[in-house]
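Presented below are the structures under discussion, each in the form of structure tokens.
Readers should treat all values here as calculations from the given coordinates under stated rules, not as data from a laboratory. This structure is a prediction, so every number in the text was calculated from the model and none was measured. Cβ atoms are built from the backbone, for glycine too; each structure is taken alone.
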Structure I
Amino acid sequence: MALPTHGGQGAVSALSLVVGPGASLELDGDSSLHRYSAKAHGMEAGVGLDAARLPTAAEASDLEGLVRGHFIKTFHLFVPVDQLSSGDKGLDANMRKALKGDRYKQIRFQMDSYEVVGPPGKAALTVVLHGRLSLAGVERKIDVTAAGVRVHDGLAISGSKDLLMTDYQIKPPTMMLGAIKTKDLITVKFNATLEREKT
């Protein structure tokens, strides 16, 4: 999303940010047999700037400055349920069934607001995202803490969040006629890099 052009000394007339390639998300859990991990493929992620505000050239030159200045307006992450893969076909089929993937094709997170924790100058930036997670057709408000580290091409963001499947009316999957049971708790881990859009 590009900011509109308008005047102002030292202001940037247009700027777009994107989530760079290589973003990843995985679901980690445990069962009565062993731990498992399902990685997401085909994710869609997007970030939008506040069109009503225009950063100065100094603020725009530093992605951390854009985050600290609250110029980020929107962020979303959509994960296709049928693209979650653990490497175990039976587990994957049961997981997609539990997530009601035939009716709800995506896991969706949409940020409503965020806050920056800690003073500038730290090696890592800590951000708390306030938003809504939609899982198996149930939407709940959640807070997600993420760490941001400056990298050559932008700002690398990573974090994790523990969730209970039953909070989203999901019955933890079972296998082998119930002999193997998965635990209610899952951990969602994510990594993404915020970059300037290349023109």
Structure II
Amino acid sequence: MFARTTTIQADRARIDDGIAHIRDQVFPMVTAMDGCVGMSLLVDRESGRCIATTAWESDAAMRDSAERVRPLRDGAERALGSSTSDVEGWEVAVVHRDHATGDGACARVTWLSGDLTDPERAVDAYKMAVLPKIQELDGFCSASLLVNREAGHVVGTATFESRAQLESSRDANARIREEARTGVQLRIDAVAEMDMAFAHLHVPELV
């Protein structure tokens, strides 16, 4: 499985309009493309950062869609009051769901980078040292790990039922994150806590 993330720095006053545009206009058209298995949208209302993720059955399907999604991306940028976006392709290394997210769900996203000449080492560390611990946190819904071997990038996402549960897990998650990072020699580049605007991803369990 593969994924494409599109990160847009939005005008905060236009986030609701942008969410509606992506949900009502972009989502139906993207998910109708061959090989697409869903889409999600995360939003940080304080910073204006918005991350749209599309999931694909194969790398070929994701690449074949690149030109067709370009005008949809341009429309999403305009709806969010932006003129640029950052696009990155990923391998979906881990997906685990305890239960589906509902209204009010939030996510913690962690970006890491470093030497990925042996990406399985990072994936195994996540499976063994991170996932068993974060799934015990109150309100946990799901977790995923995406890897970009060429760029040396890794991004992990954990979703929770509510903002309160996300915030209450902050200290425990920081300890888990630091313990895992030292074992794989990856740098923690950034951590963000974001609202789940919508999630319609049909990626199978990958653990």
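Could you figure out which one of I, II the value 5.3 for distance in nm of label points 7 Å out along Cα→Cβ at positions 16 and 32 was computed from? Before the final figure, lay out each step's value.
Numbers: I: 5.3; II: 2.8.
Working through the options, I get structure I.
Quick one: helix-only ellipticity at 222 nm (-39500 (n - 2.57) for each DSSP H run of 4 or more, over all residues; to 500) came out at -8500 when computed from one of I, II, so which one is it?
Working: I: -2500; II: -8500.
Only one of I, II returns -8500 for helix-only ellipticity at 222 nm (-39500 (n - 2.57) for each DSSP H run of 4 or more, over all residues; to 500), namely II.
If relative contact order in percent (Cα under 8 Å, 6 or more apart) is calculated from each of I, II, which structure is the one that comes out at 24? Could you put the intermediate results ahead of the total?
Numbers: I: 24; II: 29.
Going label by label, the one that fits is I.
State the single structure among I, II that was used to calculate percent of Cα pairs over 25 Å apart, giving 42. Each step should come with its number before you reach the end.
Details: I: 42; II: 35.
Value 42 for percent of Cα pairs over 25 Å apart corresponds to I out of I, II.
Taking distance in nm of label points 7 Å out along Cα→Cβ at positions 72 and 152 from the coordinates of each of I, II, which one would give 3.3?
Details: I: 2.3; II: 3.3.
Computing distance in nm of label points 7 Å out along Cα→Cβ at positions 72 and 152 on every structure in I, II gives 3.3 only for II.
Once mean count of other Cβ atoms within 10 Å over residues 48-55 is calculated for every structure in I, II, which label goes with the largest value? Write out the running numbers ahead of the final one.
Numbers: I: 15.8; II: 23.5.
When mean count of other Cβ atoms within 10 Å over residues 48-55 is calculated for I, II, structure II comes out on top.
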